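Bear in mind that the values in this text are calculations on the coordinates, not laboratory data. Note that the structure is predicted; figures quoted are calculated from it, not measured. Cβ atoms are built from the backbone, for glycine too; each structure is taken alone.
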Structure I
Amino acid sequence: MAAFYQHKRDFFREQMRGTRFELLPCRGTYFQLVRYDAISDMPDREFAQWLTREVGVAVIPVSVFYHDAHDDRVVRFCFAKQETTLAAAGERLRRL
């Protein structure tokens, strides 16, 4: 299973080439953390809603995992998806 998800991670990271997201280190997870401050100064919850509604790609705001809702302008993408879905997301995100 590890190789299967490593391939998905690598595929997704390749799709993110050419975007303005800053990919953060990612190991042992189904999620890719990214910094989006080169795209927007919105708080992460607001950015997640905007990205879902306006771009059609869902993310999870990282601040929801902190008891104090600390916001570093980081969201996470789940890459445990079909490659066609990941490729479509990459195409939309490269347009930002």
Structure II
Amino acid sequence: MDGIKWLQEWYKSQCDGDWEHCYGVKIETLDNPGWSVKIDVRETDAEGRTFEKIFIDNGDDDWYTCWVQDEVFHGCGDPNKLETIISVFIKWFENE
């Protein structure tokens, strides 16, 4: 299953009538250019789990960073890294 499809299913599985009113997933573009992804993990199986920050910088056209702060997974990267960022989230979430 590709990352976008997995994320759709994950989001759907979190929606319980309450969670989706307070939390969610945000995917936006950056002006440098690139992607920004924020995924709330409050009240999910990943709440309270540690995450070691990732920072990859191979130049303006090959970079991404991911971290968790205040129970929110954050990922930012160049225009080609949306799938990479989502894959990092999946790997972290599935490896309890």
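Identify the structure, out of I, II, from whose coordinates relative contact order in percent (Cα under 8 Å, 6 or more apart) was calculated to give 35.
I
With FRET efficiency 1/(1 + (r/R0)^6) of positions 16 and 56 (r between Cβ atoms, R0 = 30 Å, to 0.05) as the yardstick, tell me which of I, II scores highest.
Largest value of FRET efficiency 1/(1 + (r/R0)^6) of positions 16 and 56 (r between Cβ atoms, R0 = 30 Å, to 0.05): I.
With mean count of other Cβ atoms within 10 Å over residues 8-15 derived from the coordinates and found to be 17.2, which of I, II does the value describe?
The read-out comes from structure I.
If mean count of other Cβ atoms within 10 Å over residues 48-55 comes out at 14.6 when worked out from the coordinates, which of I, II was used?
Considering all the candidates, the number was obtained from I.
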